[in-house]
Structure I
Amino acid sequence: MTSPAHIRLIAAVLFFTASLAVAGPYIPAGDPVLRHDIQRLADAGVIKGPTTTWPLAWGPIIADLGEADVSGLSASVQASMQRIQQRANWETRSDALTFKAKVGAVDNVTRIRGFQNTPRGKAEIEAGAGWIGDWFAAEINVQGVDSDQDSEEGRFDNSLLGVVFGNWSIAASTQERWWGPGWDGSLILSNNARPIPSLTIDRIFTDAFETRWLSWLGPWDFSVMFGQLEKERAVPNAQFFGMRFNFRPMPSLEIGLSRTAQWCGDGRPCDASTFVDLFLGNDNIGDAGIGADNEPGNQMAGVDFRWSPSFFDVPLAAYGQFIGEDEAGGFPSRYLVQVGLEGSGLMRERWSYRWFAELAGTSCDFISEDIFNCGYRQEIYRSGYTFRSRIIGHGADNDARLVSVGWLMVDDNDSQWRALLRFGDLNRGGAPDIQHSLTPTAQDIASLDISHSRVFSFGVIDLGIGHENIDDIASGSSLSDTRFYLQWRSSY
């Protein structure tokens with residue numbers, strides 16, 4: 001069992017995993033167009049493994065591309081394949097020192113962060129270097145950030161150091177992670193908060209079990225993380241445990257099972273037996289021998305799915321995520337809910353596009369009775385389900401009812417347009433909640449964000465503009481905010 005001291009040592013090292021000979025590096029969350037292309041190939045049957053647990057390993061994706069028969073693929077799918085191959089050629093170079101850089105500025109940081117990576121502070125500068133060997137790889141990314149939300153101006157986010165043992169990678173990592181099929185949020189683990197410094201264990205190639213008892217699961221993936229939360233919280237130095245298993249029992253269906261926990265920390269039980277109780281679910285007050293003094297932790301768990309039937313050759317998919325904030329009878333209960341519909345295609349023989357529409361409800365028992373002041377909250381870990389003051393799950397925080405509609409399109413030159421419309425209610429519980437990461441009182445919001453990126457010889461320019469209207473229910477006041485960001489990064 002990893003002690004807090006060991007976790008802090010790992011977090012200070014901060015870096016990567018993987019061997020090119022075995023799998024190549026991983027793809028962190030945050031690039032919606034790359035995700036669109038990967039999902040396009042998965043729906044077309046080119047990519048065989050699961051695609052809803054980020055980061056994704058390059059190895060199985062490259063292997064699937066090498067085995068693909070392109071003769072029967074549509075022009076849109078072939079374009080996606082070409083973009084992915086170009087990206088893979090850059091990302092998986094071995095025995096070579098690579099460099100990258102990024103500079104960004106924003107006048108008003110978005111309150112709710114979706115899958116797309118945008119600047120986290122008013123000003124942000126990043127430099128990185130990486131190297132991939134036969135059994136070891138490292139990537140060091142250093143950021144300087146001017147942020148009103150986080151006092152840590154020097155960061156090592158999206159850095160890794162690791163090795164491969166068989167079909168498993170073991171890494172010290174600060175990579176962005178995203179668990180689930182949603183595009184504007186994940187109820188259990190998203191990149192709304194900064195990445196948690198973690199020791200990670202990930203399966204690399206996602207081949208199905210060979211035994212007939214389990215082969216029906218199809219290709220499968222498995223991830224475990226042991227993370228270290230910050231000192232400045234109600235329970236200082238609490239730890240974060242996450243585990244996800246996802247599989248594709250048929251090409252059109254992917255299912256994920258996720259589980260996370262906040263546990264340990266200053267003044268809390270932190271030994272191996274405590275972790276065993278937490279792992280086995282013996283962590284509720286009232287269980288045998290469990291009281292307020294030795295309650296192991298605060299857990300969330302649930303299931304998600306993505307189903308992409310081929311009705312009339314129309315590329316559509318339905319998805320959902322159901323995450324329990326509590327436990328009853330050994331199973332998750334008091335579910336937070338997210339459901340969505342998405343589609344993709346080719347427009348005017350040039351633009352590969354994707355749209356999605358999703359609804360997120362972050363009150364407990366959202367479907368039946370709306371229990372407020374429950375989601376992402378716990379009496380012992382009073383800072384809530386947060387890392388550095390932002391929610392680890394859905395960025396709307398608890399008691400939200402939020403509709404998100406998104407659109408993206410990309411051409412053969414990797415020019416991109418992206419749009420996101422949000423509207424709904426935040427913090428619907430009514431009574432002032434000073435713990436809420438977005439607003440202490442109930443608000444109605446409506447926002448629209450549009451962004452564009454273009455590739456030049458000197459790098460990639462990415463710019464975006466957004467506008468948000470806020471109606472505060474308690475005061476009756478209205479507020480309008482406009483936001484703008486500009487970002488340059490070195491091209492791949």
Structure II
Amino acid sequence: MNLKLILRTLGMLLLVEAVCMVPSLFVSLAYGQGDWWAFVFSILATGGTGAILRLLKPKVSEFYAKDGFALVGLSWLAISVFGAIPYILGHAMDSPADALFESVSGFSTTTASVLDNIESLPHGIIFWRSFTNWLGGMGILMLLLAAGRLAKPGSFHIVQAETPGPYVEKFSPKMGRVAKLLYIIYAGITVVIALMLMAGGMSLFDAVVHALGTVSTGGISSKNYSVGEFGSVYVNAVVGIFMFLCGARLSAFKLIFEGKWKEAIFEEETKFYFFIALISTALIAADLALTKTAGAWDSVLLSSFQVSSSITSTGFYIADYNKWPLFSKIVLLFLILMGGCSGSTSGGLKSMRALLLLKSAKLEMEKILHPKLFAGAKLNGKVVSTEDLTGVHSFFFLYIAVIAVASAIISLDGLDVTTTVSAAVAALSNIGTGFGAIGPGGNYSGFSGLSKMVLSFCMLLGRLEIYPALILFMPKFWRKSNI
């Protein structure tokens with residue numbers, strides 16, 4: 001393993017993170033709330049550490065597969081640790097565990113928070129929380145790639161380790177160009193959302209914060225009661241529609257940009273994603289209307305927004321769904337577990353894996369009926385290899401195993417079953433907002449320090465698709481090998 005190259009790249013990453021703290025410093029100065037010095041010190045500490053690491057001179061400048069996975073795992077840990085400094089120095093929270101929890105939540109695009117009064121925070125801190133969402137949505141290493149700072153042989157391994165989903169598409173031989181195009185599209189969508197929200201009456205600050213949380217499907221808000229605080233059908237529609245669109249593949253936006261509409265829209269995973277969302281919206285709307293939880297029209301509005309938020313693991317809310325019928329909550333839980341499309345900013349298992357699990361189950365039943373049938377599962381007209389199916393099954397097992405282990409540890413806090421299990425699911429699925437005490441209007445302040453550390457680790461596991469984080473704990477991984 002090329003440890004010097006990894007540390008040197010980490011140095012560049014920290015320098016970029018220091019630069020990314022500058023907008024929050026400007027926001028702090030603009031509002032004059034006294035937290036500017038926290039960002040000045042954080043920028044100096046983060047940038048200084050990065051500059052020191054940049055002094056390392058690796059003998060080989062090529063990334064191998066192990067280097068890519070190590071870099072991804074260590075980089076997300078590093079940016080989370082340094083990203084916690086403004087919270088402590090800005091007196092947003094006194095506990096390092098709480099600050100790290102908040103930082104991990106931001107970068108992993110999870111809405112989980114230990115704060116019970118977000119609106120009392122200085123504007124600089126609020127903006128930093130939302131901006132970490134935006135950075136984590138696309139991936140900060142992808143930002144380096146887009147900026148041409150990872151133009152080294154083997155950089156595809158980094159993209160493979162950081163991009164959510166079972167498959168990573170080789171868009172073109174020049175990954176840097178693709179990353180740059182995706183970031184331009186990503187930033188463009190952010191601007192469009194912000195402008196549309198301002199047209200709906202939001203202030204510039206609130207519009208930017210919610211645009212950052214929407215496009216990244218991170219869900220961090222500047223308001224205690226999330227999007228529901230604004231009470232606007234127009235705002236709900238803008239946020240709900242763009243949340244859902246951003247839960248689709250990022251590559252779909254690239255294809256649309258290139259004029260390949262049919263290829264983007266009629267891809268099998270995308271159709272499955274739209275179908276599940278449509279059916280879920282209809283079921284919840286019917287449940288809310290029949291149980292008289294809400295009127296017919298309100299049922300449609302509430303269900304469509306919450307389905308969009310849940311399936312994309314965004315975590316925004318406009319109503320207290322803790323008070324909804326059990327059937328509706330079960331549907332939302334299913335959506336949280338499934339998540340959006342592979343290669344998107346959303347969390348969860350991903351629609352691709354859910355679709356392949358269904359196809360695999362159907363294939364097994366067909367083999368029972370027809371033992372001599374050797375046809376494999378197909379996706380987009382192509383047979384899915386046994387190796388890929390095995391990978392999906394293994395990931396699903398690990399996903400459920402992590403939820404079970406995390407729930408067991410969190411249960412030591414003595415909280416109710418609904419809060420305990422949904423906290424593990426919400427953290428691993430990168431949605432943050434769950435049920436019980438962590439539902440709409442709730443937070444994670446009631447959990448112990450141990451539980452917060454476990455949940456922080458689950459958030460990183462969810463964002464990195466489990467393997468890049470877990471693999472760091474394997475002794476074999478650290479043995480010398482150029483593979």
Structure III
Amino acid sequence: MANQYDVVVLGGGPGGYVAAIRVAQLGLKTAVIEKEALGGVCLNIGCVPSKALLKNAEVAHLLKKRGREFGFKFDNLELDYKAAFKRSRQISGRLVKGVGFLMKKNGIDVYAGSGRLTGPESIKVTLNEGGETDLTARHVIIATGARPRLLPGLDVDGQRIITYKEAILSDQAPGKAIIIGGGPIGVEFAYVWANYGVDVTIVEMMERLLPNEEPEISAVIEKAYKKLGVTLHTGDLVEKAEKTDEGVRVTLKSGAELTVDQIMVAVSFVPNVENIGLEAAGVALTDQGAIGIDDAMRTNVPNIYAIGDVTAKLMLAHVGSAMGIVAAETIAGHPTITLDYRMMPRATYCVPQVASFGLTEAQAKEAGYEINVGQFPFQPNGKALGLGEREGFVKIISDAKYGEILGAHMVGPDVTELLPELTLAHNAELTAAEIARNVHAHPTLSEALMEAAHGVEGQAIHI
């Protein structure tokens with residue numbers, strides 16, 4: 001006899017486990033199937049452990065490069081990458097245990113294994129400990145995530161040619177490395193490795209790092225990375241990579257040749273739609289190979305929902321979580337919201353940090369808006385100067401006719417923590433003028449938001 005549930009969630013990552021908790025809160029009998037560890041990529045080998053490594057790298061940078069500026073004097077500084085790695089794993093493990101506690105607290109059954117749909121309301125679970133079990137569910141939420149996209153001719157072997165997964169699970173950094181891809185993962189790992197003495201080269205096929213951000217943001221990051229000692233090859237490609245006894249010999253389209261210890265491929269992601277029984281359940285894919293959904297996260301099969309990276313809407317953990325809550329509330333018949341993926345917050349934890357949402361200046365103009373733009377640098381901001389982090393700026397783009405905030409783009413110290421004020425203002429239909437007249441404490445980094453908002457109307461005070 002199959003175990004019966006109101007909802008079964010296939011995948012226990014930040015989309016899946018959040019969806020399960022919300023479903024359980026709304027009184028439905030719930031189960032989660034996860035073949036690896038609760039928390040998915042984000043908590044185990046992505047967002048969380050990488051931020052721990054980045055913090056270690058920031059401290060290393062401060063001690064190595066800026067000690068005299070802050071009055072530190074010492075001899076024979078030694079950096080221990082194994083200690084940084086160990087700290088990252090401890091933090092990850094603590095949060096994963098926390099998710100397990102939340103499953104128990106909310107009465108959610110967890111099946112450690114691989115789930116496969118055998119029909120719209122039936123799932124066969126191959127258990128990690130051996131054997132199989134069958135589940136039935138009135139509703140299914142697919143949250144199977146995505147995996148790194150591989151490049152033709154680059155055979156990932158986990159040693160010489162790797163992805164972020166092997167990099168984050170290694171307790172040692174390479175001596176010399178190429179990172180293929182100048183997006184968030186590429187620039188974050190470049191910062192970590194470079195501050196632990198790795199000779200890092202980033203190869204990005206587009207003309208600039210972080211090509212989805214404003215061009216001025218890319219310029220700030222490129223300047224900072226060159227100063228850090230990272231070699232940049234933008235508008236370039238890896239044409240050939242040959243494994244040798246010394247490492248990997250790489251030839252770029254530009255003609256440059258390098259020999260490195262490792263190549264890390266960090267270009268994009270592919271939705272995990274294989275071997276989960278989509279065909280048996282009748283679930284359709286988009287032309288891009290992702291699961292198609294409507295605004296309520298429903299697939300073409302009425303009782304089956306999909307959330308997070310497997311839908312390829314916006315492959316970010318917090319977006320997956322938000323999608324999970326919408327799916328859960330829809331299933332339970334509870335009032336919910338409609339997500340606007342263009343306006344979701346985006347964060348890159350390089351140094352300086354990058355945070356943005358909404359339209360770029362070029363996109364707003366292409367969409368036909370008449371716009372006002374306010375931009376304010378961190379250089380005159382007292383808190384930024386006190387932190388010793390004066391690079392970067394805040395940029396707010398507003399509709400000139402109605403004052404609607406169309407987008408905001410920031411680069412600088414801890415700007416990822418400043419972003420929620422702007423996304424909340426957008427969601428509440430506040431204007432830049434209202435942000436400007438909100439009194440911001442002094443001295444804080446948030447004053448740069450206030451000044452940029454004043455600048456939308458040409459009234460910035462301190463510039």
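Quick note: the coordinates plus some simple rules give every number you see, no bench work behind them. These numbers come from a predicted model, not from an experiment. Cβ atoms are built from the backbone, for glycine too; each structure is taken alone.
Structures I, II, III were shown, and helix-only ellipticity at 222 nm (-39500 (n - 2.57) for each DSSP H run of 4 or more, over all residues; to 500) at -9500 was computed from III.
For the structures shown (I, II, III), mean count of other Cβ atoms within 10 Å over residues 38-45 is largest in III.
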